Structure P
Amino acid sequence: MAEGEISLGAAERERIAAAEWAICVATFYGDLAERLIAGAFEGFVEMGAGAASIQTFEVPGAFELPLAAKLCADSGHFAGVACLGVVIRGETDHYDFVCSEAASGLRQVTLESGIPCSFGVITCDTREQAEARSGGGKRDSGRNAAVAAVQMHLMSIDERLA
């Protein structure tokens, strides 16, 4: 097994294939959002999800991700939500507030709903750093967020935890 690959049994793949999955993406940096979506879609499919079972919802920025995740989680349609976006540090404190509230809000939605809402928000200092983490390789935040959502869903339905 290569680094970063997840070993899944047939029963787990069946559970993944039977579920619906959501991608919530902040589109403030549209080109980077597209790369994150592609990575998340690839991650869900690699884990066994069918392409038709993946729905994408766009929001203006990372600050809006927690509400989008809550709407998806509360709908009862989705087993997990990959939450994606990019926040690049600027000259003011705005960066700190957006990053903190996005992370805190997604944690809250996950804990209150029981639906995994993974944190695939790139928080960085430069656009180059965002580009390096928004597609391809093991630092593909979109793919990693999808894989995390699936893994946490599998844990949430693990009979050993019932």
Structure Q
Amino acid sequence: MSTRTLTVFKQNHMGEPVFNWKGELIAETPTSRLISAHFIGADAVPVDKVTFLRGDLMLESYYTDRWYNLFEVYQGSSDQVKCWYLNLSYPAQFSVETIIWQDLALDLLVYPNGEYRLLDEDEFNALPLQVEVRRHCLETVQDILNAPDLIKPGLVFHPGRSE
């Protein structure tokens, strides 16, 4: 079976281009796509207690019927999961060759031990979003926290503490 390369386009909340990258399509349904990509940002990007390194494998799940996407981040190309990173976003848009998603700033970072952090709340609060959009994002975070199996079967959440 041949793989299909897709281009992922990240946009800001207003639909303006931010960044794009390529990934290999692993699986898809009418409302979801799973791709394999490697982190191509700066050499090292620290976020909370994890550092994203150039070349880290990312299994990225996008949905046309959910208000988030989910990145399962691995240490390099190993089978060691560093974290799950959820970007709150408008539902993704798919075409034959692309995935387009609009970032809404709010992120949920989950560690393998179930500890989690809500990130970029100030940035999210500063966005000029409609009340319904803001409410939907916050409800989505609560739905995920109430159902950690959405991230990984058997995962149990433990709120993290700021250090």
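Each value in this text was obtained by applying a stated rule to the coordinates, not by laboratory testing. Since the model is a prediction, treat every value here as computed from it, not as a measurement. Cβ atoms are built from the backbone, for glycine too; each structure is taken alone.
Comparing structures P, Q by mean count of other Cβ atoms within 10 Å over residues 25-32, which one has the largest value?
On the way: P: 20.1; Q: 12.2.
Largest value of mean count of other Cβ atoms within 10 Å over residues 25-32: P.
Comparing P, Q, where is relative contact order in percent (Cα under 8 Å, 6 or more apart) highest?
Of structures P, Q, the maximum of relative contact order in percent (Cα under 8 Å, 6 or more apart) occurs in P.
Tell me which structure, out of P, Q, gives -4000 once helix-only ellipticity at 222 nm (-39500 (n - 2.57) for each DSSP H run of 4 or more, over all residues; to 500) is calculated.
Comparing all candidates, it corresponds to Q.
Taking distance in nm of label points 7 Å out along Cα→Cβ at positions 105 and 153 from the coordinates of each of P, Q, which one would give 2.3? Kindly include the intermediate steps, with their values, before the conclusion.
On the way: P: 2.3; Q: 3.8.
Working through the options, I get structure P.
Comparing FRET efficiency 1/(1 + (r/R0)^6) of positions 9 and 33 (r between Cβ atoms, R0 = 30 Å, to 0.05) across structures P, Q, which is largest?
Going through P, Q one by one, FRET efficiency 1/(1 + (r/R0)^6) of positions 9 and 33 (r between Cβ atoms, R0 = 30 Å, to 0.05) peaks for structure Q.
Figure out for me which of the structures P, Q the number 0.10 belongs to, where FRET efficiency 1/(1 + (r/R0)^6) of positions 17 and 113 (r between Cβ atoms, R0 = 25 Å, to 0.05) was derived from the coordinates.
Numbers: P: 0.65; Q: 0.10.
The read-out was computed on structure Q.
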